[in-house]
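The structures considered in this document are given below.
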Structure P
């Protein structure tokens, strides 16, 4: 399997990928990702070079966004003084579930962050999805805090405010990495 940067032509494929994940999450009883993700926002993140795909031949097995930009209102200024990379939208195709792809992608992201000079690999997870939070804990992330207010709509409740981090570090992920080096904005 190889990991490659997503391209603008991949927008439709990645939106369908997210819809598959949202349907699976619904079956698990969570409201995570029930609103469609805006295609224009996805295209912007692809063009920024922060969206990556794991491919297995012609199949897309997983996707992840890794960025040096923190979502506004989540991390404190003091925390943001530490160089960090942020993981978003980690998704594994259901046909590849149970193969440790998510964990391997987190290891890849942590190594990418380490090589860029980051101290931390950070993420925010769905506030009510305890199963996902436990998954991240199992992957070595430590819960920092949960931000409940300051959501995008009228400053209301934040749906993805469970914050966690683990040290950025070298890792053996097993992917054929075909991505350019990450850059941190220090």
Structure Q
């Protein structure tokens, strides 16, 4: 996709820990659902997986599930934490709170990637998600050129960036750190640790 901002270098991403709505298979979007006990444990586990990496800055979505995950990691790694609206989850509009499986069934979808094609008009357009997230990541990387930056955000945001940078979605799991790796003009996304 030409014209979209492309980060100048590799970066780390972490999906927030799980919430009750995640476990129930609902579209969560901008609905501000907190981590459950399992999600807190996942954030602790992510901090352990990241402890041997140099992380200079942590930037989180403003939603509480991402902020709490980032706080746990930042505390463990003694890294500064900033909040940036550019990382907020996709607004799923009238789909928020609905069953993902039911929406897929109703629309005849067979793969999660196809969910981007059924987003309602009262939500956020999928290309907007990738554009704002990539712009946000790029600005942080450019303003901290020597820093290793960890972005704590959401599945929709990470999938939108992966789709643009790598050409596909990936198996993104709660509390699992991933590295978006730039080699020349090619990108890959792989689990860390």
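Throughout, read-outs are computed from the coordinates displayed, never taken from laboratory work. The structure presented is a predicted model; accordingly, all values stated were derived computationally and were not measured. Cβ atoms are built from the backbone, for glycine too; each structure is taken alone.
Hey, FRET efficiency 1/(1 + (r/R0)^6) of positions 56 and 176 (r between Cβ atoms, R0 = 25 Å, to 0.05) derived from one of P, Q reads 0.75; which structure?
Q
Can you rank P, Q by relative contact order in percent (Cα under 8 Å, 6 or more apart) and just name the one with the largest value?
Comparing P, Q by relative contact order in percent (Cα under 8 Å, 6 or more apart), the maximum is at Q.
Of the structures labelled P, Q, one was used to calculate helix-only ellipticity at 222 nm (-39500 (n - 2.57) for each DSSP H run of 4 or more, over all residues; to 500), giving -11000. Name it.
Label of the source structure: Q.
Among P, Q, considering only mean count of other Cβ atoms within 10 Å over residues 64-71, which has the greatest calculated value?
If we compare mean count of other Cβ atoms within 10 Å over residues 64-71 over P, Q, the biggest value is for Q.
With distance in nm of label points 7 Å out along Cα→Cβ at positions 16 and 80 as the yardstick, tell me which of P, Q scores highest.
Once distance in nm of label points 7 Å out along Cα→Cβ at positions 16 and 80 is worked out for each structure, P has the highest.
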